[in-house]
Structure P
């Protein structure tokens, strides 16, 4: 027989998995040339308002607040060509399955990620891999990431190859 605590554990784990996936969805629903650059539409359901992000592994700060992290991603004015939009026109973020440890109203998670980016001029593609190390808390609004550390795997840049239809036309 399944105990109530087992059911709660599974529900908590699914909620945590969903919010980790929602990070990537928040990025991808706001592409480079889309005038809607409001990452908070999804990220307000991912991060606590007082979350701290450690992106020092990729040359950013070790204690970045959520608002500053969003500014880094999309620029202070949230225009398509600000923040990382200066460099990239399209992207896709895949957040892998997290290994989650839950202890009451706190949890930790480690998630692999695979992020692809096409340069604004369309001439190259960038692949970024690594791990997210998250600390989470159950708050009144649900589970939220309160601290996220990016562990860099690698960045690789590849020249753009023709689309499949372009190859067939040759």
Structure Q
């Protein structure tokens, strides 16, 4: 199997910007968030199961998943969050393996926001953490996702701490600048 560098970091840390930089260098990037969105596209078994469990209000008018409604619901209902993870994680893992087998670069950048939470660091040869202070994460999340400070803090509270991520890191990118810097 190809040498795998796992890229992780909390919400608003800049993982996507870092992954884009690697992609521009010709590195195959496999992004768990992109795969997670793919497995719940309209017509997929994943989205059909979600709609069946949570009802039509979990869908937008165009038939796509209402991510905000789902996110708010699962943050308030641990049992439903566990159900959703049990449904989607196997599908995400299967697609990840498929993409890894197709990789052609000398190594893979595997973007896994929940690497620590899902105890996946041992599946990578090296772990690269994109790190920013908590206040920066909150500000970026509020701006990007148009959510309240309280909601951004709630998301952060559900993720691994900065210290937990840094504890598994082989390398760290301190991302306090802007993408143009």
Structure R
């Protein structure tokens, strides 16, 4: 796999297609990065490329950020149960064992998802790829104590962690 700048120089279309799902249903972030990536070889470094994407997302207007947050599925939610997640989300939730929930665990996740959404008006977001169910549930409960503004910042931070894990997955790292 070519590195980001090399990929963009070879084919803008291929660059966009490769990275468009790094941020859930939000290709605008990668699209906005294209011109900068083409202009600077430093973005061949995956960490530097990721940092660029993070900055684009964090500097976006709040409506775009809110849409990005709302595009994330609920953990172990109905979309997961109905196999309606993106490939990345499916892999991430499976790696955390969320596809193997028993009935009581599904009910618990449904309750926590509902309580969280009622309080914050967006889904609980966590980079679950390297976590297990108990870590996720613990975080769910502790983050319920946060304010809406704290939790919005947590959501954006977790989204950037997810993006990094997805970039690493693209490159088999």
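Out of P, Q, R, which one gives 2.5 for distance in nm of label points 7 Å out along Cα→Cβ at positions 88 and 128 as computed from the coordinates?
Numbers: P: 0.5; Q: 2.5; R: 1.6.
Source structure: Q.
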Parent structure of the calculated result -20500, given that helix-only ellipticity at 222 nm (-39500 (n - 2.57) for each DSSP H run of 4 or more, over all residues; to 500) is the read-out and P, Q, R the choices:
R
One of P, Q, R was used to calculate semi-axes √(5λ) of the Cα gyration tensor in Å, for residues 16-63 alone, giving 31, 10, 8; which?
Q
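All of the numbers you see were taken from the coordinates with simple rules; none came from a lab. Predicted model only: the values in this text are computed from it and were never measured. Cβ atoms are built from the backbone, for glycine too; each structure is taken alone.
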